[in-house]
Every structure is written in structure tokens, then in C-alpha cells.
Structure I
Amino acid sequence: MQSAVIVFPASNCDRDAASALEKITGHKPLMVWHEENTLPKVDFVVIPGGFSYGDYLRSGAIAARSPIVRDIIKKAGNGLPVAGFCNGFQILTEAGLLPGALMRNKGLRFVCRPQKLQVVNTKTMFTTGYKDTPEITVPIAHFDGNYYADDDTLKVLRKSGRILFKYIDNPNGSLNDIAGICNKAGNVLGMMPHPERAVDPMHGGTDGIALFKSVLEAV
């Protein structure tokens, strides 16, 4: 599987994502600068965490208008698997690839800790590896992780199985404890926790591995 990691000014998890992908797939991912107009031919794209453009205006708002994101939108529409973690989730909502918005955490504090998650749907290309693991622990590190959507959108997400991960002991005020969702087609994932930081026991846990392996098997 050939993968790519998108790099924005002030990304700080792009190398984490690259390391995780290389460890699991056996191939170094392509590091694609945000000013590129066209994605190279790849099987999977990760939009990493960080503070793109210093979270100016709104987290992810400027990055969502980068040239490379326009091509990601087009190719995601044709079925390319895309995952956005933390700031990547914010970028995906700002780009319109996922519904809702990520607001400031309840309590207005940055949260950084290992976080227990419930795996809600194990029948997607991102979660099949969790069919025997209903609860996992994945690190979080964010200030704008409070997921919000209107009632109609939440109803659609619930009924269509598009809520993939929920927080156990909600750390940020997200509606319905939502930690991760996918698009209608099931090929775009956004989640605030950092699975790329949970692939090595030396770093505290390996519960993120199954997500990447799920994609690897799917493509």
C-alpha cells in the first residue's frame, strides 16, 4: 500500500503519522506539501494533527483551502480512503468532507492524556480490526475537540452508523460523546484522538495499530 501524509505549516504530527504508516505497511509514505495541486497516485491519505497555520481564524479553516485539499476532495469523492486525526479532523469538517464542527473544549482547557474510547461501528474500512475490541485507549491532545452538529445531522450520523468512536468519560464536551465519524460513503474518517501515537508499546500502547491494518486490508 502506498500512502501519503499531507504537510501544512505548523503541522506537528506529520512525522508521527509517517512513522506509524511505515511501521505497519512496510513502505515509507510520501510527504506531500500543502501547496501541491495534485496528489500522487496513492492508496491512502492521512491529514495529520498539529496546529496548521497556528489555528488562525478557526482550527483547520485556512488549511482546508490549500491547493492539495481541493484535489483530496475530488479524489475522496471517487473513493480514495482519507483519514484526518485531530487537526486533520478539523480540516475535513472545514473542507466539507465531513459534517459538523470542532469547537473549543468545554472548560476552555487544552486536554492531553490517554483516552478510553468505545468502538461503535466495526464494519467500516477503518474499524474492522476492532471487531473483538469494543474499548480501546488512544492519546488525545487538543483544545478545539468539542464536536458539534445540529440535531438533524446527529440523527443521520446515528442512524447510518457513521459514528465510529465515542469517548468514555467525555474530555471536551462533544455532543453524544463523539470522538470520530465517517462520511456517507465510508471512505473518509475524522477523529480527534491520535491513533498514530498508539502503535508502539514503548509509547504507552498499541491500540491504534488495528485502524491502520484495517485500511491496509481494505485497499
Structure II
Amino acid sequence: MHVLKTKFHNNPNIGLYGFATDSYCLLPKNLSKQLVESIKEVLNVPVYQVIIYNTNLIGVFCVGNEDYLFIPDFIPEHELRELKKIKEVKIIQINTRFTALGNNIVIKDKDCLVNPQIEQSVKEKLESLGFKVSPLEIAENPTIGSCTALNHKGCLLHRDATNTRKISAFLNLPANIGTVNFGSPYVRSGLIVNCNGYIVGAETTGPETQRIDETLGFIGIQALS
């Protein structure tokens, strides 16, 4: 099975609390063992339970790919030591006032979309690591990470996005619009996804799930680009 509908402590906005790539998954520490095992089975990658800045908001503060995990530079040393135990990835700390990196940066391979307001120093840091950086808004929203959920097969965007073709071309992915959790346009808030499967908020409807499946390449015809 490639999909799991669930809540984290009765909250369907599970994307705020987790992050996944095709190499690893990060989850908060306060989840049941049974739920963690179910997530591990769906995503089929090693799972690490961590905290960021003494919170469970892993998906808000983290962004990355199979090689790099970007985190804010203010996290305490003991949390950093725990993150460095993730053998699949290199940890990179980012100095920025936009500390919710997951809301402000979107990464696929070496392509990177960023909040247009983010500091030039952050763009230069990403470029120094080999990333191609493009500032843009989605649905007139600068917090593009909250509006985007993707894997290596497709990209799901805020329902009011008008620049799907531009994003599709830049990321070299099929892209389409959609919602989660019964109409929320902030698709990242309801999804933890990689190429093996996805975890979605329990309030997500059947039609929403079908759009996710098609857009992210799990069933049927992929998204329009």
C-alpha cells in the first residue's frame, strides 16, 4: 500500500510535523510506535524521530533532498548532534530570518524555489552548493513551501496557482493544482511524501486523494504540465 491517511494527535495537518525524501523520513518523537511503523512501511525509508527548536514542527523548520538537510542555525547543540546521526544526509545550517525553511524553500534534486523575500545570502549559500535558485510566489503567496508538495514524479501546487507551467519547466516535473484535508490549498500541510508513497491528513477526501495519486505519479495518467 502506498498511502496512509492519518492524524498526529488528532491533527490532520501532518505535513507540519514530518519530512521525507527517498532516503530518509523525519518524524516527531511523540508518535506511537505502531503509527511510526506504518509510516515507515508506506514510505519505505529509514525513519528518525527528532525535535527542532524544542518543537515537533519538523516539516515547518526542515527542507532538503536525498543529499542535504537544511535547518535553521538557531537550534540547540544537542538537537544538532541528534540530526547528525542521520547517516543518509549532510546537515546544513542556514542563517535567515525566514526560519520556517519548509515554508519558504522548495527543493527537487539541484533545483530550488525560494521565497522572493529571502535574503541574498541564503540564495548564495544554496548556489555555492550547486543549486539552481529561482525566487517566485505561488498564488500570490511568498511562502511557497507551504503551497507545494512533490516527489521525483510530480508536483502538487496550491489550488490557485497560475504558474504551474513555469514551475513544471523549472523543476522538470509534471505539475498540477490540488487541495488536502477537505479543501485546504496549503497542500504541504497535509502531506509527507516520497516516490514510494505518501502520508496524508485524515480529512482528505476521495477526490483529493485521486488528484494526489495522479499528480505525484502513483496511479493513472500523470498531471498536466
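Sorting I, II by mean count of other Cβ atoms within 10 Å over residues 44-51 from high to low puts I first, with the largest value. From I, II, which structure was distance in nm of label points 7 Å out along Cα→Cβ at positions 108 and 180 = 1.6 calculated on? Value 1.6 for distance in nm of label points 7 Å out along Cα→Cβ at positions 108 and 180 corresponds to II out of I, II. Between structures I, II, the greatest calculated value of distance in nm of label points 7 Å out along Cα→Cβ at positions 36 and 92 is seen in II. Each of I, II could give mean count of other Cβ atoms within 10 Å over residues 28-35, but the derived value 16.1 comes from I.
For the set I, II, ranking by mean count of other Cβ atoms within 10 Å over residues 100-107 places II highest.
Set I, II, criterion mean count of other Cβ atoms within 10 Å over residues 20-27: the highest-scoring structure is II. Once percent of Cα pairs over 27 Å apart is evaluated on every structure in I, II, the highest one turns out to be II.
Each value in this text was obtained by applying a stated rule to the coordinates, not by laboratory testing. Being a predicted model, the structure only gives us computed values, none of them experimental. Cβ atoms are built from the backbone, for glycine too; each structure is taken alone.
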